[in-house]
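**Q** Please go over the structures that come below.
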Structure 1
């Protein structure tokens, strides 16, 4: 196996959400289909906000404020929550085989392995950071980076992170809708009590270029590799453009995973997997329709498999858990178990009967 990885690095010019996300999605595809070595993409976005794959964008954001401020919005292909991006936040995409030496298995293993790289990079800048499950890096009890991952391309995965060099907290508070249940669970009333940056931790300015270089050096040390500075080849460019045209500029993608407009009961639960939202309608005592959304990590296929297993199931705990267990496997939704999902479904049932 080659110890030379490819590096796509863009320091000088922030990119649109469509371009940045499309390049990232092309990385694991090229690794899987073209036999490319791992590809690291380091770059910055224009001022923007990006929701996780399973979130409702309308529910997560105040879109009128985004439009008024000229803030782009989009949906990424990886799970997790809403992130604010901009020229002072390092965006990182990594395409890599799931069985690459040194990479632990499963979503949790990927987060654990690759968080070590970012911790090493931050330490080289003078910031003491640590991994906070399920998917955050923290410094002094505050979030400094969020991690995300998904596998859409065979045995290859895409790893995402946003590393906060500097950050506009008032902007975040102005354009985001944050569920009260999530705020209460984390025990803070203001994002400023929960977020930190490289600049804040060090008490001095640090350039985005220096931060990217620290990340690059940390990857070399962690995996014993070297980087070849590169740019997308013809196949990758074509793939990027197709993803821009067919995914990241289309409302069908950006506004997918909408919360239902019909009168459905909703069960909201803050779990180890993240914020879980289940929408439910009943016919008699059976589940007629069910939608599972939130800021968790899974695959579209697995979420649909769970939803299909629940349809026309008697809405009693023993029946719900029986049908879920028939299709369930470990980390189907990372960090979630069957009883917790059943709790959210039963909460939705309770609220449905009140309508």
Structure 2
């Protein structure tokens, strides 16, 4: 029986104990007021009718947001990126997949459900081992890549680009860019989206959950050539994305200022948090990151014990990374970047434990 994927979030523990959730890596500003107002204004007309099964308005908004002159058939919309990952596995996984670790556990879980043989490639110093992935790609149905990677937060675009250029059909590549919009210093070439036409074996996933604070509404999408897209959509259930999520997502894509503000906050607060830990830490080591979360390496305390202590004493939840394949040693926790007062509370709590 496949092992279910373990996630963070308040429901990973007793939610009544959580005052501050640093285990979920979502836009620290949450949902924008522009989106909230759109939901309030349209809730009556949306809630009483079935949603558009084709997500037509949202697909049009996605193409405009991405500045892509493409047919809507290039876009598939899912109930979060996770639904797309599982539909992808149903569509393309047959015998063997390649997964660099540590990374998002749904790739492994979705592949296990397809009874696939999984070749894990351990990352070197938490970065992509390009040559090993390319070498193991031979005769693989699928390769899963995540850029920036979860849980490390590290952007590895040059290495990802080399893999895409080196691996061709019949191997299909899922490239998860769910956090790329939250990269604080980013160039256009960091995303492979601009070259999607060149790669007819690549599916790129994006998540509005993370970037636009829509975690509870569950909304994500992927971009790929229509041939792959049609195969993906054949595994999609009817009305998979509810009407409120479609409206919220379409409006969120129009509020680029909200994302710009969030990225500025993330850059400033991540530097503050990591600098604070570096100055005062004797037992905790912050690991560099490009996005709205980062790992902390623990020298003297196991990750599960630290999580439980912070939760019990302070009501603060961090992500215990011992459940990530490749980080089972219990040496790492992951923390998200939030607003300044909240981040200060986390740092004070860590200090009280003995940082």
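**Q** Identify which of structures 1, 2 gives the largest calculated value of distance in nm of label points 7 Å out along Cα→Cβ at positions 292 and 308.
**A** Largest value of distance in nm of label points 7 Å out along Cα→Cβ at positions 292 and 308: 2.
**Q** Between structures 1, 2, where is distance in nm of label points 7 Å out along Cα→Cβ at positions 100 and 340 highest?
**A** 2
**Q** From which structure (1, 2) was relative contact order in percent (Cα under 8 Å, 6 or more apart) calculated, if the value obtained is 19?
**A** Only structure 1 yields this read-out.
**Q** Taking mean count of other Cβ atoms within 10 Å over residues 244-251 from the coordinates of each of 1, 2, which one would give 14.8?
**A** 1
**Q** Quick check on the output: 0.90 is FRET efficiency 1/(1 + (r/R0)^6) of positions 124 and 276 (r between Cβ atoms, R0 = 41 Å, to 0.05), derived from one of 1, 2. Which one produced it?
**A** It was calculated from structure 2.
**Q** Ranked by distance in nm of label points 7 Å out along Cα→Cβ at positions 44 and 260, which of 1, 2 sits at the highest value?
**A** For this comparison of distance in nm of label points 7 Å out along Cα→Cβ at positions 44 and 260, the top structure is 1.
Just so you know, all these numbers are worked out from the coordinates, no wet-lab data involved. Owing to the predicted nature of the structure, the values given are computational and were not obtained by experimental measurement. Cβ atoms are built from the backbone, for glycine too; each structure is taken alone.
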